[in-house]
Structure 1
Amino acid sequence: MSDLLDDPLPGQNLPEYSVSELSGAVKRTLEDEFGRIRVRGEVGRVFKARSGHLYYDIKDDRSVLACTTWKGQIAGLSVVPEEGLEVVVTGRMTAFGGQSKYNMNVDEVAVAGQGALMALLEKRKQQLAAEGLFDPARKQPLPYLPGIIGVVTSPGGAVIRDILHRLRDRFPRKVLIWPVAVQGANCAPEVARAIEGFNRLSPGGALPRPDLLIVARGGGSVEDLWGFNEEIVARAAAASKIPLISAVGHETDTTLIDFVSDQRAPTPTAAAELAVPVRLDLLAHVDGQGARVTRAVGAAVTQRRQRLADLSRALPRPDSLLDTPRQRLDQLTEHLPAALIRGVQLRKVTLAQLSGSLRPSSLRRMTRSESEKLTRAARRLAPALSRAIQRQRETLHRQDARLRPERLNEQVKRRQDELTALSRRLSMAGSARIGDARTKVSAAGRLLSTLGYQATLDRGYAVVRDQGEPVTTKARAEQAAALDIQFADGILNLTNAPARKPAKARPKPQQKPEQGSLF
């Protein structure tokens with residue numbers, strides 16, 4: 001039995017690792033073994049941290065692989081992972097020892113097949129349609145003849161040359177070109193920034209704001225045109241305040257920007273044709289309209305001239321209109337002298353009748369009558385004045401009776417009594433307050449004397465000072481040249497006191513004095 005206990009345990013001679021050493025070894029082994037790999041699967045949970053890093057899962061029917069794309073790597077992704085999308089991811093395997101997990105650092109994401117791209121496109125289309133971005137009611141009408149046209153496309157392709165050539169043939173206009181990448185990872189952000197940049201320009205500024213935008217690109221595969229299917233491009237086109245024509249791909253190619261734009265053109269050349277009318281056709285139309293206006297004005301003037309002539313024939317001659325008034329004036333002129341004479345005679349008769357009634361005797365009677373009326377009124381006026389004066393005098397007597405000095409003196413005496421009572425109450429209250437304050441001061445003084453060291457001196461203790469400072473140790477007392485010892489009945493001064501043998505230790509008092517040294 002003892003032999004068995006002496007044998008070492010199985011595996012006891014294996015090397016020991018710390019947890020960090022083991023985690024580092026696993027990480028190096030994993031990174032060296034796999035290196036750079038590609039993995040195909042369906043995107044599961046997607047989470048973007050506040051730091052900007054992207055965490056998501058790639059899964060199949062049996063396993064799940066955790067993936068990480070750092071903040072600086074997201075801009076280089078051609079496709080941003082979305083839940084349910086089948087993708088092929090490329091990156092390196094690594095391990096995180098803090099949680100004993102391994103994951104894949106992904107720096108490239110590609111959609112696995114065209115079917116997955118179409119599924120993703122259909123999902124985005126349904127989402128934007130649910131938000132109302134495809135609603136025809138929100139689309140803006142295109143200007144008939146824009147002064148400035150903004151074109152978002154690649155400056156080195158054939159698309160811009162086709163657009164400029166078609167505009168030159170139909171109706172030359174000023175064109176502002178915003179160069180962008182039309183495929184690849186930079187396509188979507190550059191196109192979105194171009195649309196937003198054109199909208200931020202100020203009308204009439206140094207760089208004028210366009211009246212119409214054209215987003216154009218030539219034909220290509222679904223992957224080549226995928227940048228125009230990104231949600232950021234569709235939302236930028238929907239938010240544009242400037243009318244926008246999408247001309248991406250050929251007639252059979254359809255992207256998300258076609259649904260949110262105000263007008264879709266099958267080709268970039270067709271977009272130029274939608275942007276401006278044909279100048280020669282417009283001039284011919286204007287000339288035709290001018291001729292029609294001239295003919296219409298001439299016909300209207302001729303018709304109104306004929307109508308005026310017809311109406312003038314129905315009107316009588318001016319001389320015939322004045323014949324009747326002339327005859328009536330002649331008749332009135334003949335009757336005027338006789339009418340004036342009769343008017344004067346009638347007025348003379350009326351004056352004579354009125355003057356006959358104005359005799360001196362009648363005037364005297366009228367004066368006498370008015371004088372009597374005045375005398376009667378004067379006789380009634382004196383008693384009325386006397387009665388009014390009497391009433392005013394009686395009112396004055398009543399007022400005087402109410403304002404007697406006796407009543408005023410009574411009110412003054414009553415107010416003095418009230419003032420005296422208030423003064424007495426105030427004095428009593430002040431005396432009570434002063435008594436309370438004296439009682440409190442006395443109590444505080446008694447408490448001070450009780451808590452102060454003077455009461456301790458009365459019980460047989462003393463305070464030792466050296467030049468006014470309390471002495472609390474024996475060593476300092478031996479060094480002092482003079483000591484002042486305060487007892488309850490006075491102070492004892494000691495000068496050059498010789499060193500004495502220490503006395504027998506006395507028990508220390510239980511209560512410490514507030515100031516100085518007591519013994």
Structure 2
Amino acid sequence: MTGAFLLAAALAARPADAASIKLFAFDAEDRALDARALARRLSRADDKSPELDKLPLWAVAVEGAPSRQRLRLSQEGELVLGSWDQAERVRLELVWPVEGDGYNAVGADKGGRGFGDGELVFLDEEIAATQYARFKESWKRRLGDWQPLYKPGKKAKELAEEAKQAMASAAGEKEAPARGRAYRKSLQATALAWEKMLFEHGLQHARGERRAPGLRFGLTLDESLLKRLDDLDWIAEAVRRSGADWVRLVFRANPSDFLYSSLRSFNEYDGVVAALARNQIKIMGCVLDATQWPKTLTPELYAERVKNLVLHYRGGIASWEVGVELNGDWLGGAGAPFSPEQAYRVYAAGADKVKELDPELETVATLYAWEETAPDREHALSGWLPAQVRRGFGRNLDVVGLSVQPEDNPLGMGLERAFDAASEALPRQKLMLSSLGYVENEELRGYWWLAPDDVDGARKDSAILYATASCAMPRSLCGGFWWQTLDQMLPPGRRRATDLYKVWRRTLDQLGRRDEKN
């Protein structure tokens with residue numbers, strides 16, 4: 001059978017209200033990927049048999065009412081089909097490996113027109129073209145509409161020109177495998193140019209004399225700190241020496257006194273707060289880690305916990321993170337998680353209580369920066385935000401933070417899009433990178449960054465890139481707040497900081513955050 005006959009047969013067999021496109025992609029040896037191989041490319045390292053209808057590959061309507069649904073892969077003879085349920089034109093949003101860079105959140109939109117029923121889509125080409133267009137748009141915006149305006153350096157200009165030339169070279173290739181190879185190289189060139197632009201612009205922002213005093217860079221001290229109180233002075237001093245001027249202090253769930261109604265529950269934390277104060281480190285108190293929300297949590301219980309914490313540390317903690325990864329699908333337990341509405345009501349009770357006690361206290365809510373890897377539209381950042389803003393999310397809220405975990409939810413070139421989604425939904429709030437990490441243990445189980453077998457290098461690269469690039473986002477306070485600080489930067493043992501800590505310290509030094517006393 002010919003390819004055209006197979007395509008016609010497949011289209012004739014599908015439901016009348018469905019649409020399909022034919023997908024082409026190639027491996028490093030120029031072999032066309034079948035549906036299973038394409039699914040593996042889109043999937044985590046620990047997902048050996050991904051389901052073809054549950055991939056981080058979405059069809060998004062380009063016109064009319066917002067519509068977003070998974071693209072379903074299937075193999076029809078020699079053809080790889082991607083299907084969706086309504087015959088409207090769609091753009092694709094997906095995760096995709098970039099050579100020498102890592103998995104990125106990318107799109108393919110055919111110049112904004114999208115793809116219609118029956119069309120052929122060469123993924124390497126369409127992704128590269130779309131990402132290059134988005135890069136050019138960001139470059140133009142930063143040169144003309146941003147404050148402070150971006151001033152590209154020599155290297156940034158060279159990388160932008162290399163991306164332009166790589167796109168032109170790829171367009172000149174005639175044969176499909178060679179075109180795919182050339183467009184993969186052009187995508188790499190675009191990624192490098194984009195990262196350089198964000199890094200450089202973030203650096204310019206952070207080092208600006210007028211803005212620098214209001215920015216913040218932090219590390220996370222989770223509840224494991226309570227097992228290392230003998231190291232407390234060393235840890236607090238190490239945080240200060242790094243150039244970080246903030247910490248997120250995570251209050252344990254404390255099952256024996258969840259509400260913190262007894263003064264004894266504060267004993268260890270009082271010493272921590274005092275040690276941080278001696279080192280002139282500001283504290284963002286984290287009321288409750290997202291993974292520890294009990295099934296029995298109600299708005300009333302949460303408000304009481306918030307009240308007791310805030311009143312006890314009045315004068316010592318002026319910023320409270322009253323929601324962590326609120327759009328995650330694990331709050332309340334993975335077996336029967338809270339609905340987005342339930343999670344919102346609990347969070348809102350906490351935010352309202354803080355402002356009721358003292359309107360001058362700062363409230364922070366952190367959202368999980370996931371789109372393509374989210375289980376559904378309801379939990380994805382750009383889907384959760386508009387729905388909860390209509391409920392009142394943003395009221396009594398001062399700062400919105402994003403949690404960036406690239407091994408679970410790749411961003412890369414998608415970082416700017418995540419911050420834009422938060423900025424557009426909440427135009428009055430400050431933004432920051434409030435949580436960052438890469439691989440909890442030593443073995444990668446998700447998506448690789450930089451290289452599949454270089455976890456340590458990827459951590460360092462992520463710390464440098466994201467902490468700096470976060471400063472190049474709208475209304476940004478910068479951020480960082482590396483989550484696994486106590487495991488990966490200041491581990492237990494010989495009171496010796498790791499190479500990752502030293503990279504973080506050099507990064508903050510470059511950003512102008514360290515002075516002579518550090």
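Please state which of the structures 1, 2 yields 2.5 when distance in nm of label points 7 Å out along Cα→Cβ at positions 333 and 365 is computed from it. Derived from the structure labelled 2.
Looking at distance in nm of label points 7 Å out along Cα→Cβ at positions 21 and 437, point out which structure of 1, 2 has the largest value.
Ranking 1, 2 on distance in nm of label points 7 Å out along Cα→Cβ at positions 21 and 437, first place is 1.
Ranked by distance in nm of label points 7 Å out along Cα→Cβ at positions 405 and 429, which of 1, 2 sits at the highest value?
Checked 1, 2; max of distance in nm of label points 7 Å out along Cα→Cβ at positions 405 and 429 sits with 1.
When relative contact order in percent (Cα under 8 Å, 6 or more apart) is computed across structures 1, 2, the figure 7 traces back to 1.
In this comparison of 1, 2, the computed figure 13.9 for mean count of other Cβ atoms within 10 Å over residues 93-100 is attributed to 1. Quick check: -17500 is what I get for helix-only ellipticity at 222 nm (-39500 (n - 2.57) for each DSSP H run of 4 or more, over all residues; to 500), calculated from one of 1, 2. Which structure matches? That value comes from structure 1.
A value of -0.53 was derived for log10 I(q)/I(0) by the Debye sum over Cα atoms at q = 0.08 Å⁻¹; which structure in 1, 2 was it taken from? Derived from the structure labelled 2.
Every number here is computed from the coordinates shown, using simple stated rules; none is lab data. Since we're looking at a predicted model, the values are computed, not measured. Cβ atoms are built from the backbone, for glycine too; each structure is taken alone.
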